[in-house]
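Next up: some structures, all given as structure tokens.
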Structure I
Amino acid sequence: MESRNVSAVTEFILLGLTADPNTQLMLFVVFLTIYMATLAGNVLLIVAVKTDNRLHSSMYLFLANLSFMDVCYTSIIVPKMLADFLATRKSISLIGCAIQIYFYLFLGESECILLAFMAYDRYVAICNPLRYNIIMNIIASARMIIFAWMTGCTISSVDIYFTYRLKYCGNNIIDHFFCEAPSLIQLSCSDVSANKVLLLAGGALLLILPMILILFSYIQIIVCIIRIRSGGSKSFSTCFSHLIVVVLFYGTAMFMYMRPRHSVRDATDKMVSVFYTIVTPMLNPLIYSLRNKDVKRALGRIRI
């Protein structure tokens, strides 16, 4: 048995979303607009939280970190995607693909955990408001955020190690618009059984478990709102909006990472990936923050 694997492939070809030049130009404009909106919304939120003392609380600390993750997360994928829309040869080096996969997994996995902590934060704030400042103090929130970042970093390091210890012997065409682990593993001529187990285990740990915790938190929140009744319709509307984004993010990610590896992967996979890599980072500041009166006031002072 070889002590190490040597790849015969030095670069990969990305097929992208479409091969039609006219459609590519249209998609370039659409995704450039989405990317600029994502950057604007998330960066404005970060600036508002940093500059307004009234937003220096656990809730907004979580939101600022979510925005920072979303800016980095979408920037790992979209700029390369936009360049490929205008390029005749859509290639990415082996090292470039490894970097993209690592940071995509790192940020995505960290966000999965952070979203669960944010749901717990709202649960404590609504269902146990008298103890909120004790339970969700700045130190506790900072520890949760550090835990999310460190867990994402650790698990993504394991993922990238098992992905790039494989051999890539000839076929270097990735039927996707970015380097995603499931699509890359399909090209390997090595035994990928360990990678399949790792993907399923990672999905259970970082997708199913946080999703269960989030749903449990919001069910408890809805029960509390029904009991309190006062201001219930507004709070329920906010919770419902949060759940839409959460289900969109986790649901599409589960579709990609939790189904059997032998399933046929086609254009549907690409569209599903668009939702959790590009659309959700744009929606997060709108749903979680920009509907908040305190954030709106902070943004108003920034404009002045």
Structure II
Amino acid sequence: MKAIQQYDFGGPEVLTVTEIPEPAPRAGRVRVRVAATSVNPADLAARAGWLRQVLPDLAPPFILGADLAGTVVDGDGPFAPGTRVAGLAPWFVDQEGTYAEVVSIDPAHLAEIPAGVDDITAASLPITAETAWQALDLGGLAAGQTVLVTGASGAIGGWAVQHAAGRGAKVVAVASDGDEKYVEGLGADLVLGRSHDAGELAAAVRKLVPGGVDVVVDPAGVGGDLVHAVRDGGVFVVIAVVPAPEPERGVDVRRVSAQSDGALLARILADVAAGKKRTRVGLTLPLTEAAEAHRRSESRSVRGKIVLTV
């Protein structure tokens, strides 16, 4: 089968189209023929070697990729052969990536794709949508509370806005220039423009919410003085390895990393199928152009997820 193998750390040029054997059947696993996967910041960090700060034993060769949509080939679990599924492969655990024609995965990480949701849409959302949900859970966000979401034009931030609005929270969002209406359409109550100064952004939030927000979810990694936007005793949630601010005034700084959860993914896909939530795909490319996809992602020339079709 075709796969994108990485034999060294470096730039996009280290991503190599190669032929390798399909994964063999394994007890407790299903094999999925991949129709689409997507490019995430974690893929870029792993490729370049930046993730060695949290995974010191990480070493090529490996195959990148965490998101997938495809069709079950065979294996154990509740999904019959031919079932369309999406999932989040736990790449941080086993480095068994989804930039390949066939993958082997625990069925607990999968959810059936509902009718009306295409493979590209399904592949664009697992890691970002699940991370956003889990960030709000970690922040303890409840109906009636106020949350600040940075990077709301991006994938995790966009999902955090939608999930928070769905919980009945008031959402203050930070959007890129030109994306204000898009973010409002996701359910944000108030939209602020991006600021290069965390203190200025915190001050702008305090003008809108004088007592401070209950929770900050910070996919953009603003950190620093943005902690001033949180009320005394509130929660500031950072994503994966982005910098965390220094706690103050009893603010609880917490860090979330995506945990693959097929049941949660099924709920999110159902919302997408029902038109309650939406993903944003900016570009599709064939798997064999993974290197170009990484270049485009790093240049930030695409608004929305980049999906690789297999």
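Read-outs: derived from the displayed coordinates by stated rules, not from any lab. This structure is a prediction, so every number in the text was calculated from the model and none was measured. Cβ atoms are built from the backbone, for glycine too; each structure is taken alone.
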Checklist entry - The value -7500 for helix-only ellipticity at 222 nm (-39500 (n - 2.57) for each DSSP H run of 4 or more, over all residues; to 500) was derived from one model only; which of I, II is it? => result II
Item to check | Top of I, II by distance in nm of label points 7 Å out along Cα→Cβ at positions 42 and 194, largest first | outcome: I
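I, II: which one has relative contact order in percent (Cα under 8 Å, 6 or more apart), as calculated, at 29? All intermediate terms of the calculation are to be shown ahead of the outcome.
On the way: I: 29; II: 19.
The structure behind it is I.
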Checklist entry - For structures I, II, which has the highest computed value of mean count of other Cβ atoms within 10 Å over residues 66-73? => result II
Checklist entry - Can you say which of I, II returns 5.8 when distance in nm of label points 7 Å out along Cα→Cβ at positions 74 and 170 is computed? => result II
Checklist outcome for this item: Calculated from one of I, II, log10 I(q)/I(0) by the Debye sum over Cα atoms at q = 0.12 Å⁻¹, for residues 122-281 alone reads -0.69, and the structure in question is I
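As an exercise: Cα extents along the principal axes in Å, calculated from one structure in I, II, equals 63, 43, 30. Which structure is it?
Details: I: 63, 43, 30; II: 59, 40, 34.
Going through each structure in turn, the value belongs to I.
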Checklist outcome for this item: The highest value of mean count of other Cβ atoms within 10 Å over residues 114-121 among the shown structures I, II is in I
